[in-house]
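Nothing in this text is a laboratory measurement; each read-out follows from the coordinates by a stated rule. A quick note: this is a predicted structure, and the numbers were derived from the prediction, not measured. Cβ atoms are built from the backbone, for glycine too; each structure is taken alone.
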Structure I
Amino acid sequence: MPTVKATLTVPHREEAERIADVLEQTLQADETPIALFEDEDAGHWTVDVFREGNNAEELKTIILDALGSDAFAAPLACEVLDEVDWVTASLEGLQAIQAGRFVVHGIHARDAVGPTDIGIRVEASRAFGTGHHGTTLGCLELIEWACARARYTNILDVGTGTGVLAMAATQLTKAPVLATDIDPVSVEITRENAKLNDLAPWISAAIADGVKGVPQTWAPYDLIMANILAGPLIALAAPMTELLAPDGAIILSGLMQHQERAVLARYRQAGMVLARRIHHGEWSALLLQRA
C-alpha cells in the first residue's frame, strides 16, 4: 500500500515538540507514526507524519485543522511515497550494529561478530526492528543491563517486529519468550529469525493486539518488553502491569524524549517507577520496576 508523508519544518525544538504532541493526540487512534528530527545543517527541526494510503490532501487537512494558527509557523509539505517495501530496501547492505555485547547483523556482515560478542542475525525482511534504530538499540542495552542484575525465567515481547528483542533476551537467559505482534507478517518473520539463530526452542511467536490475545495461563511474566509507539505504551500501562510478576521489570521504547513524562506518569499510576533510562538521539528507552 502507498504511504503519504507529511513534513512540517519548524525553527525551534520547543515548537517542534509541541506540534508533535498535538499531532500525536489527534492521530492517536490511527497509530500514525510521527517522528521528530533536527536538521543541523539546515538549522531547523522537522516533524514527519506517515499514513497509509494515497490521499495527501486529506492528511494535509487533518494536520492543518489540528494545528490551527500554529500551522503558519510550520510550513507543510505532503507527498505520496511510491509503493515500495521500504523496510527491505533500507535493510539491504546495512552494516552490523553493536549494542553492548550484542551485534545485530546480516549474513554479509557476520565477520563483525567478535569472539566475546553475542551475534543476532537479521536479514532484510518485511518487518521492523534491526537494532539500527535508536529505540531498538536502547532496548538491547537495557536488556543486557537488566539481565546482569536479575534472573528472568518467563518473558513477554509485545510488538516484536523481527524478534530482535526476544532473541536478545533468550540469548542471555535461555528462558522462554512469548513474542507477539498485531501483524501476521511480523509473527512469521520472528519465527524464521528464531530458527535462523537456533533459538526456536525458546521463542514462541503469536498474533496479539497489544496484550489482547496473550495467553493468560503463561502469566505472570518477570520481564515484559514493548518497543512500540508512545500512545499504545500509555494505553497498555495497566494491562501490561497486570501481567507482570511482583518482582518483575518492564522495558519500554518507541517514544521520544519529550514523551517520557506522559508515559512515566501513566506507569506510576500503575505502580511502576523508573529504574534506568537510555537516550539515543531524540529516542528514549526506559526500564521500570515496581515501586
Structure II
Amino acid sequence: MKNLRYYIKDSLKKGYSLGAYNFVSLEILKGICEGCKKSNSPCLTSISEGGFSYLGEDFMLPTFKTAKKHYQIPIFLHLDHGKSFEICKKAVDLGFDSVMIDGSSLPFNENIALTKKVVEYAHQHNVLVEAELGVLAGVEDTVSAEKSIFTNPKDAKYFVEQTGCDSLAVAIGTSHGAYKFKGESTLRFDILSQIEELLPNYPLVLHGASTVPQKYVALVNQFGGEVSGAKGVDEKLLLEASAKHNIYKINTDTDIRLVYFATLRQHLKENPKNIDLRNFNLLAIQNIAEYVAERNTNVFKCANKI
C-alpha cells in the first residue's frame, strides 16, 4: 500500500487534497473510513490532544489499526495540534504516520526551536511533521485565539528552511469552530500565492476549513440545538485551494460534529422511547460516510486516487 509521502507528492502533482478528518469515537472513525471506502479515497484520520486524552492510547491505537486492516484503504493516523515535544514524541513512539507540532502561539524563534526538535526526533522514526505559522481565530478543542494573524510569506520560507518540517499549516483567512464568517467568506489567495512562489512545490495545509453545511445547522436547530448563525468556508474556495494551489491537506472537524449531532437530535426527538444507542449511531455512521464521500468527490477531488 502506498505511503503518505506518495500521496503528498501525488496530490501536488495532480491538483487534489487529502481530507484530514478528526475523530473522537469508534462511530466517527467508522463513518470516516466508510466514506473514504465509498469514494475510493486516501485520507488522514486526525486526533487532537483532547481526543487523545478522551479515548486513551490503549483504546485509540488498536481501534485505528483494526479500522485500517478492515477497510483495506490508505488511511493514515495524524496527531492534530500537538502543543509540546512530549505529546509529539508519544505519538511518534506509538507509530503515528505524521504529527503536528503547533507552536504558532509562541514567539517566532521559539516556534522554530520547538518545531526543529520535533522534526529531528520524528525523522529518526520516519514520521512526517507538520508545523504552523500564523494564527487562526476561533475555538476548537484545546486551540483558542481571538483574532487571526496571516502567515508572512518570507517568514514561512525561513521557518521551513530552519526547521525542516515536511508541511506547513498557513493562515489565510480560515478559522476554527462553527462561526467562521459573518458576511461573505473570503480567503487570502494572494498571500497563499506569495508563499508558493517562495516555497515552490512545497506541501501546505489548511486548518479551520469546515464548510458548516447549512442542512445540518438547520437540523440541529430544528431539533433543539442552538447553532444559529453558524457559517463556514465556501466549498468553491476550498476547491480552488485544492486544485490550483499547493494545499495537500484540508482539515475537517466541525462538519463531522454537526452531522453527528443533527442525526442524534433528530432521532431522539422522533423516537422518544428509544434507549438503544445503536439505533442512532448506525444512522450517524451512515450520514458521516455520505458526507465524507461527497466532500472527497466534489471538493477535495481525491476520489479514485488510491
Tell me which structure, out of I, II, gives 24 once relative contact order in percent (Cα under 8 Å, 6 or more apart) is calculated. II
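A value of 4.0 was derived for distance in nm of label points 7 Å out along Cα→Cβ at positions 154 and 282; which structure in I, II was it taken from? Could you put the intermediate results ahead of the total?
Numbers: I: 4.0; II: 6.1.
Among I, II, the structure yielding 4.0 for distance in nm of label points 7 Å out along Cα→Cβ at positions 154 and 282 is I.
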If FRET efficiency 1/(1 + (r/R0)^6) of positions 170 and 258 (r between Cβ atoms, R0 = 25 Å, to 0.05) is computed and equals 0.15, the structure in I, II: I
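Which structure, out of I, II, was mean count of other Cβ atoms within 10 Å over residues 74-81 derived from, given a value of 24.1? Don't skip to the end; give the middle numbers.
Details: I: 14.4; II: 24.1.
Derived from II, not from the others.
One of I, II was used to calculate helix-only ellipticity at 222 nm (-39500 (n - 2.57) for each DSSP H run of 4 or more, over all residues; to 500), giving -16000; which? Write down the numbers at each step before the final one.
Numbers: I: -9000; II: -16000.
That value comes from structure II.
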